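Nothing in this text is a laboratory measurement; each read-out follows from the coordinates by a stated rule. Only a predicted model underlies this, so the values are computations on that prediction, with no experimental measurement involved. Cβ atoms are built from the backbone, for glycine too; each structure is taken alone.
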Structure P
Amino acid sequence: MIHKEILVKGKVQGVYFRATAKSVADRLGIHGTVKNTLDGEVSIIAEGPGEAMEEFISWCEQGPPGARVTGLVITDGPLRHYADFNILRR
């Protein structure tokens, strides 16, 4: 299990990024949170097996239809042992 903090930059709000990220995370067995930031980005905390995390990060690079991802900032961190994947409100 690994922990990643992912900041998604670009046109990523108002395109169902959070809802689609939850669907993808649930399918891959990724746990954590996703939320919009005040400056128009999406912040994700994700925990899961290495291979599933690679697939999730790959999806984050594209996002849902309508998104225009211009970059990701990814940092490692200690496991927090989330029970599931939740959409947070700011």
Structure Q
Amino acid sequence: MISTPWESASGLYKVLVIASMAVSGLGIILALVGANTGNRPLMYTAVGIILVGLLTHVAGLVVRGRDVKTYRKQNPPVPKQRQGR
């Protein structure tokens, strides 16, 4: 049995999750720089970058859901046997 969801995840899901974290992190850093320097255009650009990271994360969730659905179709759960009394 697979011990963690990360081990059973598809390559696309892993790429999307890592890209989401990287893009969101970049957006947060740019927002902090823009706020500390008073550069409003940089802050608004950073918000857009954070939004792209969020959308990438949602795409990863969709891919993960698709992968789980495919796995469940290929490996249906086995019903438990009832214990007689």
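Worth a mention:
- For 47 (relative contact order in percent (Cα under 8 Å, 6 or more apart), calculated) the corresponding structure among P, Q: P
- Of the structures P, Q, the one that -27000 was derived from, the read-out being helix-only ellipticity at 222 nm (-39500 (n - 2.57) for each DSSP H run of 4 or more, over all residues; to 500): Q
- Here the criterion is distance in nm of label points 7 Å out along Cα→Cβ at positions 26 and 66, and among P, Q the highest value is seen for Q.
- When Rg/Rh (Cα atoms, Kirkwood Rh), for residues 10-57 alone is computed across structures P, Q, the figure 0.98 traces back to P.
- Origin of the derived value 17, 30, 21, 16, 9, 5, 2, 0 (P(r) over Cα pairs in 10 Å bins from 0, in percent; candidates P, Q): Q
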